[in-house]
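Engineer: Below you'll find the structures, each written out as structure tokens.
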Structure P
Amino acid sequence: MTAALPLVALVDDDDDLREAATQLLVLAGYQVLGFSGGVEAAQAIGADFAGIVISDVRMPHMSGVELFRLLQERDQDLPVLLISGHADVQMAVDALKAGAWDFIEKPFVPDALLAAAGRATKARRLVLENRALRRAALSGAEQAFLGETSMIRRLRAMIPVLGQSDIDLAIEGQTGTGKELFARCVHRAGARSRHRFVTVDCAVIPPAIVEKEMFARGGSISSSHRGTLFLDNLDQADEDLQRRLAQFAEKRAIALDTRDPEAIDTRIIASMAEGRREHVSDALYHRVAGVPLRMPPLAERRPDIRLLFAHFLKKAVERLDRAAPPIDDSIHHLDTRDWPGNLRELENFAERYCLGLESHSEAAPTGRQATLPERLDAFESAAILQAVQEAKGEMARAIGLLGIPRKTFYYRAKRLGLDLRRMRSAAG
């Protein structure tokens, strides 16, 4: 599926200038919504607007500065770029100090407008991505499977359906893909959730205690009555255990020494490593695989990785009682790494990231979760520091690397509380 073009709301009462700027932005790959005035734009742009705003300052009925202030009340993280004539520069500078993203003086150089729009679009994308991650984490979707790839949406949709059914399941997948998590979600989704979810790891149970631990009164199978019996690593069960399990799966009863067989009302969910179906006997597999399922590895669902990482990071922050580090482009390798350990490996990485054992931008103040402005400030501070270091303390060169006006650079450094003198000495 083709990604949506970045969105720009362009506000200018001069039809010719608006048309020229629209053509410039469209040729650069933007989708443009044109407005002939501030009032019209204010009616169309709300919180969570998917793009940025570029507005002329001097317009009738509502100026660009008035539009900026109105939009800032709705969404303080919405980038608004102001285009001003020479007579309105001071007004635009005041707006910049109040939080406007940038201003460009007329007549503007096309490359300057595109560069400013590109930086603002990138920042807006990060803001909206973080909001989406937070909403997903708060929605309770983590109780099933987080993600928006088609295979995960399909599995998530199956959970309530399977939960209301008693059909047995056989789940195949690589290590760490969430086979047991899916089984537990299915268990919780139905009437059996009022009873036990009993796990038996077929890979580690010694043959000498199989009878006592599994098939005796009070053993694992008996304890799963009216609940769910999860047979983990079924492909690693020995031949005798597989034979006994096949008998139980067919009869749903365990034979006691001097008594009639004890009927067990249980649902069986089995898991096995991907590619090891041949290690499970046909007699057993076909009795437990009422619905065969496959858990996809992270390599097949890369668009979900950042969402999952944010979820695991949130859990780590809460468990370790630490400040939330920013989620930004400094961890670009999230999308390119192979993740052979899948969800388990990603969760471990998130915990190390939370502890500062993996590189990331400076964290927000301790004691609470970082707000979105704090995350963006951390990202911007890191970008300025990196530019100063690359320029070896030469501020003019650092400003050129960042691609922002000199006044904007010093204003933002001051707002962020950066000690440029110390940074220059350390980088020189």
Structure Q
Amino acid sequence: MSDRAAPPRVALVEDDEDLRAATVQTLQLAGFAVDAFPAAEPALAAIDADYPGVVVTDVRMPGMDGIALFRRLRERDAALPVLLITGHGDVTMAVETLKAGAWDFVTKPFDPDALVAAVRRAAETRALAIDNRRLRALAEQASAEVLVGDAPAIVRIRQTIPVLAGADLDVLIEGETGTGKELVARLIHRAGRRVRHGFVTIACAAIPEALVESALFGEGGRMGPVAEAQRGTLFLDDIDQAVPALQARLTQLLEERSFVPPHGRDAVPLDVRIVAAAGGSLDAAVREGRFAPALFYRLAGMTLTLPPLRDRQDDLALLFAHLLDRAAARHRRPPPAIGARTRSRLAEHRWPGNVRELAHFAERVVLGLEADGTDEAGAGATLPERVARFEEAAIRDAFLAEDGDVGRTAARLGIPRETFYYKTKRYGIDLAALRRRVKG
């Protein structure tokens, strides 16, 4: 079913208008979606390294010819199949281009069946290359994106993810902005059988009433996100901010579990997992009349709630160290040591933007955009060592700031007294000596 919704693509570059029209028709009748260009320049502007299809180009064209186009495309993506249409006088040149990496060539006048067969073989190879590329990217992303933290709510969610992924259930994720709702959605997608297919996002808050149909299902030759998500996961971000028309259309889609593609006549079964994210309680939005009850009850069968960062004070050090490592790797810099100003900000700031705000702060620290008195002895330390150094310094700073009062210090750090005493013993912090500093 998904093949009908997402036919293989062909970029056809041909300056002869009649031949271009005839070739487009041949390819479309063979089941391909065709992007037609009258010259190499507009084709080059439209085809990037992620183009999900193959290129068929005439060799002799005014301006940039097909050979030059092939070489430019090969610089962008050596795995992109390019088929050449040549005249008899260009065969020698075409053979040389094959040696340089072109996929195949056909000579004019060509047999339409031969062209279709060559394009089909190239499209199958391209689809496999794109799929392998996507899976490698997922593997790299999976190693970088993890749900960090030991707060009970985070531990429960981490334990729940593989269960939900295996059950293939629709999921509603609630939480303040920046708490990691999309990360959890991606982790559910990657842990289940749908990982080999797309994770497609619909930004519900950005869709006005007049564009609901095209935003969901596409228009013209463009395939919409619903079709793109077939056999994968459809992530409905900010579902609580969807306009009423979008809520109604999503309700119908989830009830019927089918849709009609652009220019199609028959309904296609909808084979996707729905994961929706809301910035607040959808139940409250229903009670206040801001959200359709019918859509709520179809989404809320399995609900996960992500806690704000202010309720995860015990996770702050570990989470910041993880984000600092990621930012340092991204910018190819060593993770910086954590200085007094950074420790103070981490301990005192409420982080209304949650993990996203903390990640931006880590980026600034790595780039040296946050003034800080750092301890150079921390450079090159392991992640656990840096976490321990941060925690020890944060406890000492908070204890001194609260004049040696254990109760107020524990409250300032957002941890129970028992945890406070455990950590001071673990780090060998001499509370009596610190109290003497306060008095002295």
Structure R
Amino acid sequence: MKDINIGILGCGIVGTGVAKLLMENHELLKSRIGTGLNLKYVADLDTHTPRGITFKEGVFISDAEQVLNDPDIDIVVELIGGKTIAQTFTLKALENKKHVVTANKALIASHGNELVKTATANGVEYAFEASCGGCMPVVKSIRESLVGNRIESFTGILNGTCNYILTKISKEGCPFGDALKEAQAKGYAEADPFLDVEGHDSAHKLAILAALAYGMEINLGDIHVEGISNITPMDIEFAREFGYCIKLLAISKNEDDTVEARVHPAMIPLDNPLAHVDKAMNAITIDGDASGQTMLYGAGAGMMPTASAVLSDIADIARNIISGCGQRVPILSYPGDNIKKIAVKPVSDINTGYYIRLAALDQPGVLSRVSGILAEYGISIKSVHQKGRRANGTVPIVMTTHIAREKDVQDALAKISNLDSIPEKSIIIRIEDKLNDQ
């Protein structure tokens, strides 16, 4: 069997890691796959900055077109990132009947439906294990290992940057800004951390995983997204008093005709395994009707963990090439004809518990007026703390609710905000607790 030729587009952190694995583990990969994986090209506009590895003559080039047009290239690994030139190069590779492996979750979440159709029409693979959770094999688990299950729900910590920041706030009481700066210094956060801390990176991954789990088109636009920039040490301390911790969660639930898909900070019980996923690690729990709950845990980013996931896709495609059985597993888990448009449930219709923190003037009767408004909207208070921790002339009133509808909670808080005794915007955090009263 001839060697399988690979061309990498983009030699940043992950691209360098993939090249390193292909070169250093060449014999190991050959023994496992049954043929050699030949790194023919690595294309990057910057061919001068040292990467810590030495390429053979002619491998490190600046012209991506050479990779895309070479008839001997079997697999193109797109690690450029972004949604512009990466999309152009991916479409061209697929149309040239080359298999494509990527870690580009933003591209898949935004244009994956088109790219999957293009790959299928041209009889090639479009593989993206590395896009959803670093080295965690979550794509393969949903698409193959849990194929006999109706996926009922999944909940994930899918962004290491946010998890690191929340861990620092929780364990050390750091303000958000200080925790973010430390995450940037350690390389966990980008110079512009917007996509991470405002939840959009997690939403990209959620859109992909929901499509795989439920046989629906990728639908990023309807996912509700909130970030962690408003989480304070005070909220984390109160959460602990109530028996919870705060994590940025990607949550999805299968309701047949609709799907819940939302990203936001949430309180989870301290006995939930996800509560103990700290620092920059990722984890996901997947609930299947036959399997029960399965949990995956691992490094969600970084050079070598992500490169490991890319290599898993390369190896799968190489084995398919050897055996002549391309597209054995549908790219989005279901054959194209079985993929449906399933509506994402509006966040206003979800039902969950709530943590509410009000900044109230220290006046008699405030709590009774607040509880009266909540009752007016059918919201039942589960517990309440009113403590004399003054800040800016106000004291915090903190409460948790039984299960309530989001729209009712938001409408009640809008009315509460009109009270003269509540001069600041209220803070709410949803509570994901299956033990909540129904």
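No lab work stands behind these numbers, since they all come straight from the coordinates. From a predicted model like this one, the values you see are computed outputs, not experimental measurements. Cβ atoms are built from the backbone, for glycine too; each structure is taken alone.
Engineer: Supply the structure label, taken from P, Q, R, corresponding to distance in nm of label points 7 Å out along Cα→Cβ at positions 70 and 286 with the calculated value 7.1.
Structural biologist: P
Engineer: So Cα extents along the principal axes in Å, for residues 126-309 alone, computed for just one structure, reads 51, 49, 26; which one of P, Q, R is that?
Structural biologist: Q
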